[in-house]
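Okay, got some structures for you below.
Nothing in this text is a laboratory measurement; each read-out follows from the coordinates by a stated rule. Predicted model, so just to flag it, every value in this text is computed and none were measured.
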Structure P
Amino acid sequence: MYGKIRTDQKKRQSLRAVHFSDVHLDNDYKAGTLANCTEILCCREEAGWPIEDGDIPAGEWGGMDRCDIPPKTYQSMLDYIVHEIKPDIIFWTGDNSAHDIWKNTSDEEIGYTLQTTQMLK
């Protein structure tokens, strides 16, 4: 039977899977703040506001430069996955908190994980 397709075998079931990681929610994200700041993490009030030519404001749904995402962007992604992709299984491999590693605490990390979990449910 080598090299021939067996027609008496049942086809294997296919599953629709989605995998995501590195969500990096930022509960301090603020639309309109400076998205291209010189800090490690922008799109927050502490990053300042666009005032000079070339400054880029953080968008309502996220910023392109040094920004993590607002929770509403993550929720929108989850809604799309559930209603449009309709996966059989989701793989979520963590890394939920914002990139402000200089001030991360265990409680903050746990909080972001719990928040991400609740949103995923």
Structure Q
Amino acid sequence: MRSSWTRMLCRLLMVLMIWTPMQMAQAGMIGTDQLVTASASADRTTVLEFLGRADVTNQLQSFGLDAKSAKDRVVAMTDQEVQMLAGKINSMPAGADSTGVILLLIIVGVAVWWIWFRR
């Protein structure tokens, strides 16, 4: 009994080992121009998405610049300019400033103080 199970398991493993290389993905060499094109396209997309945000659009309008003309200018930029601008966008801090947190802590502190001395 043990021998038949072992034999069947070995045959199954042999079939799976032969079948596995056919299921693997094919890797190939890509040229430098393909990589540069993909990187430039990703950077340009980053800048255009940044210009699509509501707060950025409002700030551009306060400077007297239409969002559509800003996007047209980004399309006209060279890859090096877009890469520099995307690098600045990616290095910006995420989230809001700390004044909201400080204000919240002051409000909580005053509430605790008021409850403590109200007793």
Structure R
Amino acid sequence: MDERTANDRDLGEERGLAAQWVGLLLAPAAFFAHLQLAYAIVPLACRDDNDLWIHVSGIASVVLAAIGTFVAWRAWHRAGGGPPGDGGGVEPRARFLGVTGLGVSAILTLILAAQWVAAFVISPCE
């Protein structure tokens, strides 16, 4: 019984660590992917006078970044919330990665949303 509990605890810590890194890195990855995709799509959208794929990539990147924000918030909340503290160990690391991911992801989500809104106002040919 103790071996099974230890395995469950290790699996939970691995999932928690993966969630912390997903929360920290998903929004920046979505931001950089959107940036590259937008540079590739804009000439095609201007040529065809169709900005549908610009909006599809915009909403997809905002959704991915928002998922990253939620995952980071959840990882921070599971670690007890609050500031990371000065001590070492699993809990302060989880709080640090959670709160850092939350901040980075929230800001990038807002930036991606602003870029998507700009696609409604600015023509791809401008």
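Of the structures labelled P, Q, R, which one yields -0.70, -0.97, -1.01, -1.05 when log10 I(q)/I(0) by the Debye sum over Cα atoms at q = 0.18, 0.30, 0.33, 0.36 Å⁻¹, for residues 63-102 alone is computed from its coordinates?
Derived from the structure labelled Q.
So helix-only ellipticity at 222 nm (-39500 (n - 2.57) for each DSSP H run of 4 or more, over all residues; to 500), computed for just one structure, reads -31000; which one of P, Q, R is that?
Here the read-out was taken from R.
Between structures P, Q, R, where is Kirkwood radius over Cα pairs in Å highest?
Biggest value here belongs to Q.
Once relative contact order in percent (Cα under 8 Å, 6 or more apart) is calculated for every structure in P, Q, R, which label goes with the largest value?
Biggest value here belongs to R.
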